[in-house]
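For reference, the structures are reproduced in the following blocks.
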Structure 1
Amino acid sequence: MTSTFARSCAAALFLVAVATGCAGRPATGPATDPGPGPGPAHEVTDTDRTLLRHTEQVLVERCMRAQGFSYWAGPRPTPDESFTVGYLLKDTDWARKNGYGSRVGRKVLAARKTDPNLRYVDGLSPERRAAYLKALEGGPGSRKLSVEAPGGGTIKRLLGGCEESAQVRLYGDPATWFRVSKVATNLTPLYVAELSRDPEFTRAQRAWSVCMRTAGQDYATPGAARDALPVLTRGLPEADAFATEVRLAVTEAECAGSSGFARTGSALVRRYVDGLRGEYGDELDAYARLEREALTRARSLT
């Protein structure tokens, strides 16, 4: 197994219904009855989580404007912008349209550079800027949230002002949401090294590599394929570079399915996370429940 896998937080994102802790994704859903939410068969997707983040910003915008400040939540990201590629790209349709997402990434970065909130704050007087930040974040009286991460270390944040009120509207108790979400989305370090050595995983990845080589793309791992992309596209016109990116990404996704690598990876992640439920099952179940309840609220709020 290459160091690319061990380094990457996205290492275990093979998931369709399971996920790891890189982008606010839970390690797994509840093992019991799914409870209230969008529906018992509904799996929380990247698009759903984007809706939650966007709704939180919409609530912050409403709160700030009620206090006499301008604030822009911005447009809701598109499904393409919400998509998480992960360690293994599995979605052939997305790959055919976006490659590995280079154009999507550039679009998102460009939007951040022109964020109207930054321009607005820059134009405020020092006194007004201080009032703005207090309204947004709560100032010295903000709540101090802290949780021990499963893989070690402490995750902290201050929460107050309109940011806190938005989380109250979506999640009920922000402190509980903070605790269970940070636990549920940071379990990857507890199993990723063992997963990377698992014989089932290594066999599945070898089968994927054989498929790639047969298709003219000789790479041992998905990380190796992506690491090679800058060399493959160096000096090419933008359109040709993107076409090269798309070909490689589509081949990766097609081989993920035909070799069984995606299916095996998902099953293994479930197995390893299930092994952690004795210690973290309460947090995983609470995370899944609160996330589904928040989705229901988000759909009614926006």
Structure 2
Amino acid sequence: MTDTPAYTPPKVWTWNKENGGRFANINRPIAGPTHDKDLPVGKHPLQLYSLATPNGVKVTVMLEELLAAGHAGAEYDAWLIRINEGDQFSSGFVAVNPNSKIPALLDRSGPEPIRVFESAAILMHLAEKFGAFLPKDGPARAECLSWLFWQMGSAPYLGGGFGHFYAYAPMKIEYAIDRFAMEVKRQMDVLDRRLAEAPYLAGDDYTIADMAVWAWYGALAKGALYGAGEFLDVASYTNVQRWTDAIAARPAVKRGRMVNCAWGDPAAQLPERHDASDFELRTMDKIQAAAEAK
């Protein structure tokens, strides 16, 4: 193991604003807003404030799946929250999510708006509201919720743990990378063993558990998360690969991945979504751009 300078924690920790790597400018040890700004509100019953990170993708996939299944009441406006610019610390966003993390949902379909934050809570709220993608009772419901909350408990090791030290930390620390790589590979093995038993996490049916886990571990399985596919030997988890490909092929998933995306291939970006026709307009823009390039 590489030698690293010895560190003795001080008696009382103090905040060093320069210490934090790539996201030092938005990390802070206090909550609450940093500036006054109201959130925009569109015409639909559901107002989503998010970004196409794995946690944001869970919810846009769910909303697109609901619409594909015929639930017209799931129409939504998706507003882009640029976390690198601190949008999540506006007074309006903090009012919807006091934790200042995306995604945040404002359900305006009833007499009083309901705020819902934390991605699993949003998935459950929508599943119960529309009676879809969550078994109603029995072992299948218990299995679905167990895997949903498995993801909520496991992903911090993948994101804030492995992802931070492997990709974003200002220095490479062998011990930290090894520690979290071991845990992430254990998690992939947990998934692979479960998916050897059933096509989806809760059993035969696709549920919110699959949406939640796929957003993180499906991206990891295809090497799209932190560029760590080879390092973690993700191709060896063959059951996870089969499950990942099946979900990625769903039309609603393809649309959900585009929403609130503002980076990468321009053809895969839809920073804001206010109507189903936005996807068609995005396709037309792509066709026109290709024609102009000839």
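Some observations on this one:
- Relative contact order in percent (Cα under 8 Å, 6 or more apart) from the coordinates reads 31; which among 1, 2: 1
- Origin of the derived value 21.0 (mean count of other Cβ atoms within 10 Å over residues 73-80; candidates 1, 2): 2
- Computed 59, 54, 51 for Cα extents along the principal axes in Å - originating structure among 1, 2: 2
- At a computed -12500 (helix-only ellipticity at 222 nm (-39500 (n - 2.57) for each DSSP H run of 4 or more, over all residues; to 500)), which of 1, 2: 2
- Calculating FRET efficiency 1/(1 + (r/R0)^6) of positions 145 and 217 (r between Cβ atoms, R0 = 30 Å, to 0.05) for structures 1, 2 picks out 2 as the one with the greatest value.
- Computed 2.5 for distance in nm of label points 7 Å out along Cα→Cβ at positions 153 and 169 - originating structure among 1, 2: 2
- Which of 1, 2 leads on mean count of other Cβ atoms within 10 Å over residues 49-56, largest value: 2
Taken together, the values in this text are just the output of simple stated rules run on the coordinates, not laboratory data. Here the structure is a predicted model, which is why all the values come from computation and not from measurement. Cβ atoms are built from the backbone, for glycine too; each structure is taken alone.
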